[in-house]
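Trainee: The structures come next, written out as structure tokens.
Computed from the coordinates by the stated procedures, all read-outs in this text should not be read as laboratory data. The shown structure was predicted, so the numbers you read here are calculated from the model rather than taken from an experiment. Cβ atoms are built from the backbone, for glycine too; each structure is taken alone.
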Structure I
Amino acid sequence: MRVLVAGATGVIGKQMIPLLTAVGHEVLALTRPEGDTAGLEAAGAGVVVADALDRDGLRRAVRQAAPDAVVNMLTAIPAEIDPKHLARDFASTNRLRTEGTRNLIEAAPGARHISQGLAYGYQPGEGFADEDAPLWRTGTPKQFGPVLDALTELEHLTTQAGGLVLRLGHLYGPGSIYAADGSFVRQARAGKVPLVGGGNAVFSFTHAHDVAGAVVAALDKPQVTGVLNIVDDHPAPLWEWLPELAAVLGAPAPKKAPAALARLAVGSWGVAFMNQLRGAANTRARLHLDWRPRYASASEGFAAELTDTTAQAA
């Protein structure tokens, strides 16, 4: 199958290209003119040069490439995000998730479309959210509103085209903020990530390699459409996994910070992010895609991937 990967140089794309190639797909990597063409070719991908926001140029390039499937992992998320200005920091990503998705679907109308969504946009509530749970429309933090609006449009466009949206948890693995050299790990190692207001948010994590595995499984099952949570087996509250991460890093235990005081530094979204997120269930992905995460929990994954690098850093 000829598979066009949009976002091929990102955290997920770097895991996806070799896996898709290994199972026999012909990979075409979408990149802008200034992109890493040589690196993509060295990874085994053909290169399609176009900007996802250039509707006419993208259409010409993609139709010439004639992919059987399009995997949309387009983002432009900064290496470090200011939670007080989340909407600003996600503005480019929001455009890619709306205009970029629309352009990709128009450019390859007969292809199988698989897009990246988020599994932590559910309305806060009890238990782990399945795919039928409502999204966060009541009491939504102001900074998260535009992000959720863009994700909603991406899901509508993709499912309307008969495609599949993979709702991902908090992404970790090489190149992510939770990698040994990632921004979150650097802050945690320095003891600069407090438990705000109790740290009651429940996090569902997703390893980048598991996203690639889910895409491979979805390409083999074109009958699977709609949305699926691609997350690990054991969502965990922040108050549980953050101290475990600190211990793996040999870092100080996280301090506690009152929500009212923290709001001055991180805004309402930062406080909500640490206290209100709802974990997600992966039951349907396991059933419909026959997919399993590499690590059952983020604690297991952090211990496996960060212990050696932490020792080296010390």
Structure II
Amino acid sequence: MKKTIYTLLALLFTQLAWAQDINKIITAGYVDQLIKTLSSDDMQGRATFSPGIDKAASFIESEFKNIGLMPLKGETGYRQTFFKDSTDQRPLFNVAGMIPGKSKPNEIVVFSAHYDHLGIIKANGTDSIANGADDDASGTTAVIALAKYYKALNNNERTLIFIAFTAEEIGGFGSRHFSKKLNPDDVVAMFNIEMIGKESKFGKNAAFITGYDKSDFGKILQKNLAGTEFTFHPDPYIRQQLFYRSDNATLAALGVPAHTISTDQIDKDEFYHTVKDEYETLDTSNILSTIKSIAKSAISIIKGTDTPTRIPRLIE
């Protein structure tokens, strides 16, 4: 009986410590500063091959360095540089860092978002900068904040990779390059985060997961949120084929439980791919609650106690 009581008390103290830690580490002010910077006019809409995206990459690099992430194996810094194809020699660069796993370093969990957007587009009045605050400065903010949290927590048994992809908007070239650099069998799960800046169709404290029925990834996340107000739902926009339209798609095709988490009401988002996708249109409390819930929901996966089922491979 005493052992049971001690176990329950230890669990309670762990949960209380988690709540205290996360509220100190992932603060509203910190998240606000990240997304304001990434979606500012100074970034010029972060178009691929533009000075603005280079500025955004430098900012993400500095955040990863301040957090204390290590560069990926085989890389000398945080930029993973490559070319679109053999005919285009303009450099592209993902920005990535890692926290090595303690007991299962060869098992990888990926947290990702794309940091590129559309850049300068047709003007609406005097505004021609597509700031991409929700798409996908919100997801990139989540990746940086999660890196800060897990680095402070320091209890990941599996290796964690945090990556901001480039060139999603022009064909997903960043995630394709990243996928070629990994053995997909080593990747346990991928949390791709795309557009979490507004309340979902399910209301507050809710998000949806693309490809929900393709693995038990979503069920594991929801189990870890037991006792909280937050819920994950299956993707309600099946006709939009969102599972195949974001940076999770390449690794998912290779059998990885790679899913995208979003809150966007894509069927009626009037700001999507317009100059109106700005910081002022965001629900920052929605971003904060979603990031914290992803942080908690992933705990058993990063600790190695849960392993999502594999997705049937489309590519051999």
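Trainee: Comparing structures I, II by mean count of other Cβ atoms within 10 Å over residues 201-208, which one has the largest value?
Mentor: I
Trainee: Thinking of I, II, which structure, once volume of the Cα convex hull per residue in Å³, for residues 33-144 alone is computed, gives back 156?
Mentor: I
Trainee: When mean count of other Cβ atoms within 10 Å over residues 25-32 is computed for each of I, II, which one produces 22.5?
Mentor: I
Trainee: Let me ask something additional. Figure out for me which of the structures I, II the number -12500 belongs to, where helix-only ellipticity at 222 nm (-39500 (n - 2.57) for each DSSP H run of 4 or more, over all residues; to 500) was derived from the coordinates.
Mentor: Corresponding structure: I.
Trainee: Moving on to the next point. Can you say which of I, II returns 32, 18, 10 when semi-axes √(5λ) of the Cα gyration tensor in Å, for residues 209-304 alone is computed?
Mentor: Label of the originating structure: I.
Trainee: Once FRET efficiency 1/(1 + (r/R0)^6) of positions 49 and 169 (r between Cβ atoms, R0 = 25 Å, to 0.05) is calculated for every structure in I, II, which label goes with the largest value?
Mentor: II
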